[in-house]
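Before anything else, here is the set of structures, which you'll find just below.
Nothing in this text is a laboratory measurement; each read-out follows from the coordinates by a stated rule. A quick note: this is a predicted structure, and the numbers were derived from the prediction, not measured. Cβ atoms are built from the backbone, for glycine too; each structure is taken alone.
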Structure I
Amino acid sequence: MNTIGTATNIIDNFIQKGILGKAPDAKNSNGMHDLMFHYFMHRKIVGYDWEKNVYHDRASQAGFAQSFLEYIKYKILPQWNIVEQLLGADITKTNAQTYKAAQDGIKKLVGMFDRTAIYNFLTDHLRFPNMEITIIDFSNAKNKGLSIAPLIYFRTKLGIPLPPKKKQILA
């Protein structure tokens, strides 16, 4: 399926489960309209009109679809895998520590199925096909006159080893 179609099917499921809300009806609308309508309402952005501005703007829909799918892929699925492992550990070992870890993991996962969490992710990650993105890494940061401090911060936060640690790991 295409990105928009895939995201729309998941959004429709989220609406059925009460995770996301249903938007007012609009001609030829689908789950993407529901997501976009509520996102703009949440962010207090005026002027959203599915029929006039968005229905024929596939690039905007694709931007929302891509970012929504990235939320599922990079936030929900990794936590889902962690919860599966924690539940497996609790079943096999069953003690207060494994029970608490599983309970905490489930609470975190449930929190990710909150519309505000989804909208906040979209705010930080929305990008559209006509955007130009420059990848900054250690190899080109100095050439572009940029500081590597943010790069070090985000790599550390994501658990990605820094170049000296990579050399140590490879040794």
Structure II
Amino acid sequence: MEIKFDNIDRQHVVDEIQKHIGSKLSHTTRRHIYLKDDEGKTYVVLGGIDDWHGIPDEVIDDIEKNCSESFLSITLKKRKTLKIYFGTMEPFMKVLGQLDRIGNDKYTFHVDEGNDLLVIREARSVTLDLLTEVLHSESDRTNTKSKEGINKLLENMSQSDIKKLVQNLKISKI
């Protein structure tokens, strides 16, 4: 059984998008799916193993009010890879009325995968191009978890403790 698309997978996708756009992305709200680059462009980064996806109202509202340029990425998680599709949000924003409103707090839709193309089923004029397909095995996930754990430890350490750690690492390499 495959595990769901999670924030470890999402970070891997964000890293790939950053390589593609040549800019660092950071969170704009508490929503992990919504990021912004240094120029103020926004990015909605979705992913899953199924064809159903959703974007919360608060993200759509922010894009409508504050963003001149936004992008959408939808990743399909396969057994050993992540297929990352990418495009502008503009066509998506034009068809909001065609999307489902389950629970009235998000816009939901389904996707269909074609030849290097992802299509929004409810609004077939909205397509995303395949940006890349990257290997993403269980060992990649384990490495990411380890890095996150180390980063959390370092964030909680004092500067003097970090200096001692670096010094001990240098000594142990001799």
From which structure (I, II) was relative contact order in percent (Cα under 8 Å, 6 or more apart) calculated, if the value obtained is 17? II
Which of I, II yields 14.9 [mean count of other Cβ atoms within 10 Å over residues 11-18, calculated]: I
With FRET efficiency 1/(1 + (r/R0)^6) of positions 19 and 107 (r between Cβ atoms, R0 = 25 Å, to 0.05) derived from the coordinates and found to be 0.30, which of I, II does the value describe? II
Value -11000, calculated as helix-only ellipticity at 222 nm (-39500 (n - 2.57) for each DSSP H run of 4 or more, over all residues; to 500), assigned to which of I, II: II
Mean count of other Cβ atoms within 10 Å over residues 91-98 gets 15.0 when computed on, of labels I, II, structure II
